[in-house]
Structure P
Amino acid sequence: MNYLSQIGFQSLTITFFASILVWLLYLFLVFLWLFTPQIKKKVFLHAFFSGIVAWTLSQAVKYFIPAIRPFELNGFQILTLTVPQDASFPSGHSSLAFALAVSLWLHNKKIGAVYFLGALLVGLGRILGNVHFPIDILGGAVLGAFVALFTENFFNRKKPKFL
């Protein structure tokens with residue numbers, strides 16, 4: 001029997017939020033860039049770059065903070081498509097999702113709000129999927145938001161007049 005037929009609808013929903021939604025948010029970003037006049041190439045690049053940097057930084061932080069994951073501590077079944085082998089803090093999925101949300105929010109409040117909802121669902125899915133504690137999600141959200149704000153400021157800084 002395959003994985004999807006072994007779990008119920010509730011577990012399947014958690015697995016979707018925990019494992020798939022973040023990548024759909026990234027894919028939808030490409031769709032927005034190609035088919036939505038409000039999302040220009042610059043906005044797309046800011047969000048795309050912020051997501052990559054946030055994910056990479058979260059993976060680097062995990063190397064220095066060896067936090068145990070909930071399923072390792074409580075022995076509960078994980079509800080994700082893969083079994084994470086790295087540290088728990090911070091959540092890379094949440095850092096990526098919140099980097100996208102903040103980047104888009106800075107340019108378009110409606111689309112940003114949809115992405116914030118998606119980011120919250122990713123975080124909730126990671127908690128209910130037994131792979132993160134709430135503090136891991138909060139850490140990822142703060143990291144993602146910081147990266148998005150830094151990226152926005154970096155790309156929009158004024159160049160000196162002598163250049």
Structure Q
Amino acid sequence: MKYVNMDVLLREIPTEISLAFYITGCKLNCKNCHWKEANDTLAGDELDVDTFQMYLDKYHHTVSNILFMGGEWEKERLVEFLKISKMYNLKTSLYTGLNLIEVDNEILENLNYIKTGRWVEELGGLESEITNQRLINLDTKEDITHLFRFENKEMGK
């Protein structure tokens with residue numbers, strides 16, 4: 001599994017501080033994808049267990065959630081990283097372009113949150129009233145997409 005970036009994010013999963021890994025090799029090829037490196041199978045550095053645990057050791061007191069921007073196409077490695085994250089008592093999340101029913105059950109069993117739905121530029125992202133994308137809290141089975149729209153209204157956007 002390759003990644004091109006790692007970052008601490010405050011807004012991707014409401015109420016969570018996320019350590020996000022941007023995974024390359026996506027096969028969906030969404031038209032006008034806003035992250036071009038996502039589709040490049042050659043881009044990035046290998047994310048191995050030692051590197052992943054180094055990041056968790058460094059950030060586990062700062063973050064509450066580990067977020068994978070992609071990676072579902074490498075199920076075994078993704079599940080391994082999700083399980084390691086749980087050992088650090090961190091929540092886990094995945095941003096995928098797949099629909100919920102297309103995501104492997106073993107991945108779902110190891111997640112707290114999942115964002116689903118292909119990027120469709122005309123429909124916008126989670127903050128859009130007409131988006132096809134959804135953010136689901138898998139612990140409560142609640143669609144929490146509306147939290148992104150509320151945030152934007154509160155901020156005058």
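What follows draws every value from the coordinates through simple rules; no lab data is involved. Just so you know, these numbers come straight off a predicted model, no measurement behind them. Cβ atoms are built from the backbone, for glycine too; each structure is taken alone.
Have a look at P, Q and say which one yields 1.7 for distance in nm of label points 7 Å out along Cα→Cβ at positions 29 and 93, as calculated. Before the final figure, lay out the partial values.
Details: P: 1.7; Q: 3.0.
Working through the options, I get structure P.
For structures P, Q, which has the highest computed value of mean count of other Cβ atoms within 10 Å over residues 45-52?
Details: P: 21.9; Q: 13.2.
Biggest value here belongs to P.
Work out mean count of other Cβ atoms within 10 Å over residues 21-28 for each of structures P, Q, then name the structure with the largest result. Write down the numbers at each step before the final one.
Working: P: 17.2; Q: 20.4.
Sorting by mean count of other Cβ atoms within 10 Å over residues 21-28 in descending order puts Q first.
Computing Kirkwood radius over Cα pairs in Å gives 15.9 for which of P, Q? All intermediate terms of the calculation are to be shown ahead of the outcome.
Values: P: 16.3; Q: 15.9.
That value comes from structure Q.
Which structure, out of P, Q, was helix-only ellipticity at 222 nm (-39500 (n - 2.57) for each DSSP H run of 4 or more, over all residues; to 500) derived from, given a value of -22000?
Values: P: -22000; Q: -6500.
Answer by label: P.
If we compute relative contact order in percent (Cα under 8 Å, 6 or more apart) for structures P, Q, which one ends up with the highest value? Show your work: numbers first, answer last.
Numbers: P: 31; Q: 18.
Evaluating relative contact order in percent (Cα under 8 Å, 6 or more apart) on every structure, the highest lands on P.
One of P, Q was used to calculate mean count of other Cβ atoms within 10 Å over residues 53-60, giving 19.2; which?
Only one of P, Q returns 19.2 for mean count of other Cβ atoms within 10 Å over residues 53-60, namely P.
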